[in-house]
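Every number here is computed from the coordinates shown, using simple stated rules; none is lab data. What you see is a predicted model; the values in this text were computed from it and never measured. Cβ atoms are built from the backbone, for glycine too; each structure is taken alone.
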Structure P
């Protein structure tokens, strides 16, 4: 499985396009609770969790390990069900006690572990969804994939296999693979967690490039407070288990954003606010003997 073309990290700025905000993708999380084994150990993962996310909004969710962040994401993705409450997508029931959520192309998940097909080339991975679902013809899908890949510095690797790529490049491929399906919501579960600082920084700017271009609603889970503020429009801080939204921090920082923002007084102010809120919950989690579960 060799590479037919050299890997290049050049950014193709000529493909830049104006921002076009998505008209849909609004999420309404209302009084959602999740109890595991209600008749037995009765573990309450989420307790009356509520959060409003506007269409096209980038929301990051932070909180101590085990607070239920991934549980909430899994319910929205259709991998789990809630115990009480409801989640609406564009005003329509996505998950309720009567409506069991199911995975769908309107919500696409990118996990930190990665899920590329190792036996398929990068281009084959990216176009797989829309071609199999017959949303796009193969040629149209390839053209769109090449354009999107060029936007995040991935031109020239179409014939490569995932095993030959760095972790940062693999994650960009996965995000492109998700976006080419034109979902209403992009769900990101700590996609950059295992990366070194330099790779993570570059990945942030590439993600912002795609967000500014597509305007998709993004629900982003992270433990990294600096990451959450740099990327998001709003940061939701969750309590220790049983998790609910303790507070939301409105990130009033201009877009487009780049690394220079990290040294600004506004950024430092928001980071300090987030650190204080999360630290208080982390202490509670430690005292309660919590272990990472979400």
Structure Q
């Protein structure tokens, strides 16, 4: 198992409107002589509650992302209507109260909260929390705390990429079959070595394969942290943005604290030799209750590369 660790500088930015958070990437598609636009979002945290991905600044039907940064004596309140949410601790320690229940979460821990809930977030020192939500949900499931340490060493800590050292990684499935939910699946991924290849082989979560996203497909957000062991270097990874019917790969540069929409494309990630990275990922199923994480379409020829 790859041990979780803190990756990437603790960056902050001034408060921004959601429309200012989106900055589309442009990549040249080989053989087609065309430019493709890729939805990307500045997810750098700011004090307080910052909406990163919304219905108005993205094409996501179901997924949303916010970042919540608090200091001692600060408080944030989140009111969920038809939304279910996972709260993930990036740094620090957070105290989350849902109804009469209070939970203290440390780095890597997750709290799942069902629809029609009120969530109060405080901290005894400081905290940086990601809130991933799925909208248009109709069944209320109970609040559930998942500690990162509880799934380490279990089958929910999937050892992938074992065929090739470059792609060896641990995928921690924090919200999977262990948590009841309508649409959400969530986790984080850590690489075994610098210069690794994550999410390999090229795949996407549209069960209709190259013909499109069917009723049982899933939307997905990747949120990256990356760092370089070269002093003064600006770390980045290369993210595949090829459509499933394309035979060539199409890579975009993704920098630290950037979140991207990987829904319609293959999404393997390549790091340069000096770069270490991790990412959180969140999926929302198009059909409620259809949360099979492994239902994917591999790029032809890569089927046995897991």
Structure R
């Protein structure tokens, strides 16, 4: 009886559920989560993506080509909006809304191509200078310092003027190619200095020393080991530089050294509308608004992206 009672009173062993390990997330996924929690970044991203789609599908969104002239409204003076031209026409009878949409294609296209040139030159030279150091680093950084000695915009204006001075008989598309060359030449030093500084810090890491010890070729170390670990600062820099190049393209076009007619540009539209700012203020208001919103969107998104990719922000 006592034995039976003892068996009844015995407390059964407590069952413990196995601990479920939390799934580990990658730094990239953590950055995306932090970015999605930033409402300003999401608004800017939606605006940028919408602008890109508008630029790509511009022919489907407009009723007129960017160079179409409405003969019924062409009288050397801009006309106010009506049912056919929602934002009116300029002094050449061209639809303002159509030129605004096609102007987004020009501004984004120029900035993207210039950023590609900047990344190709700047990342390559920065990796070589930071990894090799010594005389190679000295020579490359002195060349970079010489480029930094000249104001970017003034040097771009000088280059654009020199290139255009000998190409008056060439087609209008030459003006866009001129922008590629002028802005690309002045854009790479900042990227070179950024990549070089990051490469100097990473070249002493254990995995780089191990790659050297095992006889990995220098080119493979640069582009397979160093470069992937530099993508975060490069992406942030590219995002912010896009805004700068859009503004630079508009400035050159405003001064008459950028995109030439018949191609539209927001800066060119602002310049042409100054004469009619009192009678037709919408001609200067809308391109100025789009330019300001686009530059702010890229800058704000770049700041948010930098914070999201910052390792110190990770919990």
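If relative contact order in percent (Cα under 8 Å, 6 or more apart) computes to 18, which of P, Q, R did it come from? Derived from Q, not from the others. I have 4.3 for distance in nm of label points 7 Å out along Cα→Cβ at positions 159 and 263, calculated from one of the structures P, Q, R. Which structure is it? Derived from P, not from the others. Computing distance in nm of label points 7 Å out along Cα→Cβ at positions 31 and 279 across structures P, Q, R gives 3.6 for structure P. Quick check on the output: -500 is helix-only ellipticity at 222 nm (-39500 (n - 2.57) for each DSSP H run of 4 or more, over all residues; to 500), derived from one of P, Q, R. Which one produced it? Label of the source structure: Q. Here Cα extents along the principal axes in Å was derived from just one of the structures P, Q, R, and that gives 54, 46, 36; the source is P.
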